[in-house]
Structures are given as structure tokens and as C-alpha cells.
Structure I
């Protein structure tokens with residue numbers, strides 16, 4: 001059955017509640033309705049093409065309709081689509097767990113599957129809390145970072161720090177300690193002073209409360225939803241050292257930064273950081289299917305071992321945990337990293353991104369361009385000299401993204417920060433065209 005644009009738009013507006021969307025605005029607008037895709041382009045129901053400038057919300061790695069991933073899913077469909085991991089094992093989930101243990105930092109060798117990044121964080125928090133209880137210690141607090149985003153379930157929101165997203169639910173959240181994530185552009189002082197300020201705040205908490213803290217959770221190197229805030233070099237390693245010295249678990253949320261986004265397989269790899277727990281999702285299946293993983297150390301895993309009557313079991317699970325189709329897609333995606341030499345290509349093409357961003361940085365209303373690998377945030381300001389931000393009601397980020405869509409590329413704003421995160425497999429020519437659209441959109445929307 002084929003329906004026209006207006007028919008689908010009517011159904012959508014009547015029945016679908018879109019995430020992070022003001023539905024009053026949505027129902028008044030003409031939506032883009034994606035009907036198919038190929039490579040790094042999306043095609044709407046009218047046949048108009050758009051570059052996928054945000055990798056379908058930071059997910060897509062190799063492009064759309066990748067033959068190798070398509071084939072892996074079809075092959076798995078011919079065997080079994082899903083069977084539970086509660087009391088059973090399956091081939092793709094076992095193979096994928098072994099591969100993740102091989103790829104993640106040293107010491108992470110046990111994989112707990114779930115369905116989304118938020119769930120992987122919930123699992124990490126519960127796992128860390130129960131770990132200490134199993135060791136006979138009551139540690140109920142976590143250290144989080146200002147402007148952190150770890151997902152939208154209650155535990156993940158408790159570990160978050162973006163008031164716009166989280167303040168409504170304050171009464172539902174558990175208490176945490178909060179330290180500032182270094183944001184030099186919005187700090188009155190040097191980068192070194194900014195880093196020292198943040199570490200001093202952490203040191204104060206660890207000095208007074210380390211025995212109450214189960215873990216510190218952080219987005220390594222790039223704070224995504226806060227506007228692509230880039231962590232100064234050496235800060236992540238300093239966090240690891242402080243956690244190690246104080247006996248606090250380090251939890252790194254690599255949901256957004258993992259699988260090549262920063263130019264290495266994981267952001268932790270840039271500073272040889274080995275966390276106690278790592279959370280993964282988004283790019284895990286190449287952007288095909290919902291799958292997440294919480295990867296933990298041997299010490300944490302062994303704390304949960306015991307006789308049946310000791311009830312040391314980790315009582316947590318999801319209906320689709322370790323789903324075969326998802327794991328088959330993930331295995332095919334990870335194999336493509338190797339066969340296509342993808343990380344090397346990402347680092348080669350980063351020079352193209354860097355050069356284009358240098359030109360964008362000269363635009364009158366661009367305050368700061370932040371980039372690490374294929375993760376870019378462009379902060380727009382009303383006045384560059386004073387760093388005065390645009391007023392919220394001016395919707396400057398929305399205007400830039402609307403103009404970009406008119407020119408043939410889908411991007412999304414985070415307030416007054418425009419996000420550019422194309423698929424890692426984008427060619428040099430595709431990147432140049434996308435960045436040209438981005439430059440023109442910013443210039444025209446802010447003139």
C-alpha cells in the first residue's frame with residue numbers, strides 16, 4: 001500500500017509523539033518523511049535527497065543499506081530472530097561479547113547486553129552500587145559532571161546535569177555529587193585554570209566523601225548533548241588516577257563517543273584510560289538496530305559469584321537482551337571496521353573537516369568551533385567579542401538547521417549549538433559538499 005506525503009503526514013501528526021520535539025510546532029509544520037536511504041543520503045517520500053549530517057542521531061557508521069550488514073541480518077533471519085538469554089545462550093551474542101572484550105580497554109571482559117544507551121547506564125549504576133554492597137560497603141552516591149547527559153531513564157537522569165532536560169524530574173531523582181566538566185569557552189580564565197578548577201572540586205569531594213561514592217560517571221573527551229564540549233588533553237587521565245587512588249569506580253559513557261567517532265575505536269583509547277565499567281550503544285550495530293552493552297572488569301563480575309542461596313545474582317534484564325539480529329548486525333559492523341580500514345580513513349578525512357571548520361570559524365556569529373574526529377559542535381553567539389549567546393526565543397540553531405535542510409542536508413541543533421556528525425564512511429567529496437552546505441546555512445541564517 002502506497003500513501004502520499006499528505007496522508008502519512010496526517011497519520012503522523014494525529015498519532016505520533018516525537019522525542020525532544022515541541023509538538024505544537026511540529027503539527028503546524030510540513031514534515032520530512034523518510035522513505036528510503038542509500039549510502040550517506042536519506043530520501044523522502046517525495047523523492048528529495050538529503051545528506052545524513054547527524055548519522056541518524058549519531059548512530060550510523062558505514063552508511064545506509066550496507067550490503068555486508070544487510071546480508072548478516074538476512075542470514076540470521078534464516079536461523080532465528082530472537083531467543084531469550086535468560087537460561088539460554090546464542091551464537092551471535094557470545095561471539096560479539098568476545099569481540100567487545102577484545103576491542104575495549106584492558107581489563108573489560110564481561111558484557112551485559114541491553115537495548116539502548118540509557119539502559120546501559122542504568123545497568124552500570126546498579127551494577128556499581130550492588131558491587132560495593134556485595135563487598136560489605138554501603139556506597140550509594142555517584143559523582144557526575146555538570147551538563148552531563150547519560151540518557152532519559154530515571155537513574156541516567158540522576159547522573160545527568162542538563163537542567164533543560166532534567167529539572168522537571170528533580171523530585172524523582174537520587175542525590176549525587178556534581179563537579180564541573182571543563183568548558184574553557186565559558187570559563188573566565190585560561191584552559192589550565194579551568195582544568196585546575198574542575199579537578200579541585202573533584203578532590204574536595206573525594207577527600208570528604210570517597211567512602212560514600214560508588215563511582216564517577218563521565219562522557220570521555222566529548223560531552224555530546226551539552227553541545228560537543230571538548231575535554232582538555234590529560235583531564236580524563238587525571239580522573240582515572242583520582243578514582244584509582246581513592247578506590248572509586250570509574251564509569252565511562254562511550255555511547256556517543258564509541259566506535260570511531262573520535263578517531264580511535266573508543267575515546268578512552270586516546271589517553272590509555274581503562275575504566276572499571278564502560279557503556280556502549282549507538283554505533284554498536286552500525287546504526288541498524290537497537291543494541292547496548294555494559295562492559296565490566298573481572299573484579300566486578302567476580303563479586304556477583306556465589307552459591308544460589310546467597311542471592312548475589314544481578315537481578316536485571318530486558319526481554320530482547322542479546323537479540324540475535326542485533327548482535328549479527330554488530331558483528332558485521334565491527335568486521336567492516338577492519339576490512340575497510342575505516343579508522344585510518346576517518347583520520348585521513350579529518351583534515352578535510354578541520355580545514356572547512358577553520359573557514360566556518362570566521363563567520364561573524366560563530367563563537368567557537370569544537371571538533372574531535374567526526375564529532376563537531378558549532379556554538380553560535382549574538383556577539384563574538386563578548387560571547388553573548390543568542391536568546392532562546394531566537395531559535396538560531398533551528399534556523400540554521402532549517403536552512404541546511406532546504407539546501408539538502410539534515411542536521412540538528414542543541415540550543416544555539418549546531419551539531420555535525422556525518423557517517424564515518426563519508427567520502428572526501430561527500431564531506432566537502434556537506435561542510436559547504438553547513439557553512440552556507442550558518443552564514444545565511446545568521447546574517
Structure II
């Protein structure tokens with residue numbers, strides 16, 4: 001059996017955006033995340049190189065390395081699934097579009113369109129072939145407002161309430177930002193910049209026909225821009241295993257949950273889920289332990305529907321104190337707010353697990369969270385270290401999974417007599433009256 005062929009070559013941007021490649025961002029990839037900060041840094045670097053060699057011709061300028069792109073691509077076939085490099089390819093496309101809109105030379109402006117799409121032929125009945133196809137959810141938006149002539153000018157008139165995703169909002173902001181920055185330049189600088197990008201800026205393109213080897217490649221490369229988080233990688237791995245008829249739907253579900261919870265909290269959610277299954281302090285990386293202890297327990301669809309999405313909803317309700325119920329909602333949300341003031345977040349895994357499992361029983365929720373808050377306060381007041389805290393919450397999770405009695409004497413959710421005495425001794429120390437009143441109530 002022959003070894004899998006992996007290709008790596010350096011290409012100038014005029015070759016990257018040519019008929020040699022037909023880039024497509026799979027719908028299970030993370031959203032376009034570059035903000036005006038990253039787009040501005042890229043433009044500043046390019047302009048800085050030009051300004052540092054004001055008298056040199058573009059051909060004499062040193063090459064500018066833009067990083068690596070990792071593709072799933074068959075040899076001698078242009079179709080290229082982008083595993084890593086979405087942020088750079090998308091931002092470069094926006095920048096070339098902005099140059100097309102701002103250069104005063106009509107011929108140059110028309111020529112720049114060639115690097116955004118290959119024009120269709122009406123006589124042959126062919127449509128425009130776009131050099132970069134972003135994710136399905138954002139594709140029409142990107143083609144209308146970036147790749148089509150005159151599209152960027154319309155971004156400033158776009159009602160922000162019409163924006164449907166994080167990607168579209170970043171495209172809108174970066175498009176307007178780059179357009180404004182380029183308009184402030186002299187036209188000779190714009191023309192020189194366009195020629196420099198196309199002829200002297202290079203990307204290293206690494207490709208493999210096999211998805212697994214392509215993902216192994218990108219995981220060990222250091223790329224310019226925003227690193228993929230474990231949430232991004234898990235999305236690609238989990239959603240990517242679904243059949244084509246489901247993957248787009250579940251990609252949207254995943255992103256909707258991420259938007260609701262927020263990028264940072266959503267990333268942290270996977271550590272909390274890992275804790276629910278592992279019940280121990282993190283020893284490796286979140287990604288490694290999630291793959292080892294969570295993923296094998298479920299099929300991809302089940303993992304999303306029955307684990308990730310319900311726990312994300314519970315996490316949001318707890319952190320925003322927005323639980324709704326006909327009974328005890330105010331008391332339960334008050335406990336969520338008090339828990340939120342604990343100086344750590346080790347209590348969250350049992351909290352989101354219990355809310356997920358018992359949300360239909362507000363009486364039981366009130367009882368559990370009353371005791372959980374007492375336990376969390378005890379460990380905070382007695383200054384218990386993180387190792388012992390995590391170990392204790394791991395035991396609580398074990399009792400929950402075993403469906404044992406959480407309220408029996410000796411349960412890890414309850415305080416022993418010695419722990420109660422320790423808590424009272426700590427409370428007799430230098431603690432504010434307000435805090436003492438709350439703990440004893």
C-alpha cells in the first residue's frame with residue numbers, strides 16, 4: 001500500500017487565487033472571526049514593507065510570508081476544502097475587493113476581479129466561478145457584498161439588524177474598515193499595494209487528499225492569526241462525521257449555541273463537560289480528555305443533541321440567572337447569582353448536569369442548589385485548594401450518575417459535622433457581617 005501523499009509548496013497570491021485552486025470553507029468550520037484588529041495588522045504589515053523600500057520596484061521587494069493554508073485536495077484537481085487558513089483567505093479576498101473599489105485605473109480595477117472570480121460566459125451558459133466559497137450560511141452575503149463589483153460600497157448602508165451571523169458581522173466591519181483605510185491612501189500607493197500583494201506575498205499551501213492527515217497537519221503548524229480553540233477543533237471533528245444531509249443543520253445548531261453563550265464561555269463549556277465525564281482535575285489538555293472520555297460515549301448526533309446543546313442551555317441559564325418555572329424560579333435564580341459570586345467556577349459541572357437532568361422538578365432543583373451553594377461557600381471560606389475542590393465536586397458528580405441519595409449523611413454534597421465546625425471557626429474570623437449573615441441564613 002502506497003504512503004499518503006502530502007504536498008507542500010509556496011505560492012504567490014496571484015497563483016493562490018487562480019484556476020489552480022477552487023477554495024471552499026466546509027460548513028462545519030468555525031465562523032470567520034478576524035476583526036478589524038487582525039485585518040488592520042495585516043494591512044499595516046503590508047504597507048510597512050512598502051514604506052520601508054520606497055524607491056524599490058515591486059519585483060525587487062523581499063517576499064512577504066502570509067503563513068500556511070492546509071487543504072483537503074486531490075492532486076491535479078482544483079477543488080480544495082480549507083482545513084486551516086479560512087481567516088487569511090477571507091481577509092485577503094476582502095482586501096483585494098477593497099483595492100478593486102478604490103484604485104482609479106479602470107483597467108487595473110477590472111483585472112483585480114479575476115482574482116475574486118472567473119467570469120462566466122453567457123454564450124457557453126457558464127456562471128461566475130468564485131475563487132473562494134465561504135460557508136453555505138454566509139456564501140450569498142459574501143458574494144453580494146465582497147466578491148461582486150460595487151458590493152463593498154453597499155456595506156455601509158446595510159442595516160446591522162439584517163446580519164445573520166458572527167461571520168457576516170465581521171465581514172461587514174472589515175470590509176468597511178479596509179475600504180476606508182485604502183481610500184485615505186494616494187492612488188499610486190494603492191496600485192503598488194495591489195501589485196505587491198499579488199506578486200510578492202506568498203502562502204505555503206499544504207494539501208492532503210485524506211481528511212485525517214490534513215487535520216493532523218494543521219494541528220502541528222503554527223499559523224498567523226487566531227489559533228483554533230478546542231471548541232473549533234471538536235466542531236470540525238464531530239459535525240464533520242455527520243452525513244451531508246445533517247452536517248449543515250447541526251453546524252448551525254452548534255453556532256447558534258456558541259452565539260447565545262458567547263465564544264469564551266462556549267469554549268469553557270467543553271472543560272465543564274469533560275469534568276462531568278472524567279470527574280477529576282484536568283491532567284492533559286481539554287481536547288485530549290474530551291476526545292478520550294466524552295466522544296467515545298456517544299454518536300455525533302447524540303453528542304450534540306443530548307449533551308452539548310442541553311448543557312449549553314443550562315450553562316446560560318445559570319450564568320445569567322434566567323431559569324424559568326412556575327415554581328421557585330426566583331429562589332433558584334437567586335442561588336445562581338450567589339454561586340456566581342464564589343471565587344471559582346469548579347461548582348459549574350455538577351450545577352449544569354443537575355439542571356439538565358432535573359429541570360422539570362423545581363422543588364428538587366431548589367433543594368440541590370441550596371446545598372450546592374452551602375458546599376461552595378464552605379470550600380471558599382475555609383480556603384480549600386483547587387485539587388480538593390475538584391475532587392469533592394467529582395464525588396458529587398459520581399453520586400449523581402449512580403443516582404444515589406445526595407442528601408443522606410455522608411453524601412459529598414453535605415457537610416460533615418467536622419466540616420460544619422470548621423466553617424463556623426472560619427466564620428468567627430475576619431469576615432464581613434454581611435457575608436456571615438448570608439452564609440448562616
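Every number here is computed from the coordinates shown, using simple stated rules; none is lab data. No experiment lies behind these values; they were computed from the predicted model shown. Cβ atoms are built from the backbone, for glycine too; each structure is taken alone.
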>> Quick check: 21 is what I get for relative contact order in percent (Cα under 8 Å, 6 or more apart), calculated from one of I, II. Which structure matches?
In response: I
> When you work out FRET efficiency 1/(1 + (r/R0)^6) of positions 85 and 421 (r between Cβ atoms, R0 = 35 Å, to 0.05) for each of the structures I, II, which one comes out largest?
Replying inline: I
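Can you spot which of I, II the value 19.3 was calculated from, given it is Kirkwood radius over Cα pairs in Å, for residues 109-364 alone? It would help to have the intermediate numbers written out before the result.
On the way: I: 19.3; II: 22.1.
The correct label is I.
Kindly point out which one of I, II the value 0.65 was derived from, the read-out being FRET efficiency 1/(1 + (r/R0)^6) of positions 165 and 357 (r between Cβ atoms, R0 = 35 Å, to 0.05).
Computing FRET efficiency 1/(1 + (r/R0)^6) of positions 165 and 357 (r between Cβ atoms, R0 = 35 Å, to 0.05) on every structure in I, II gives 0.65 only for II.
Check the numbers for Cα Rg over 2.2 N^0.38 Å across I, II and tell me which is largest.
On the way: I: 0.99; II: 1.22.
Between I, II, the highest calculated value is found for II.
Percent of Cα pairs over 13 Å apart, for residues 5-44 alone was computed and gave 73; which structure, I, II, did it come from? Show your work: numbers first, answer last.
Details: I: 57; II: 73.
This value belongs to structure II.
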>> Given -17000 as the derived value for helix-only ellipticity at 222 nm (-39500 (n - 2.57) for each DSSP H run of 4 or more, over all residues; to 500), which of the supplied structures I, II does it correspond to?
In response: II
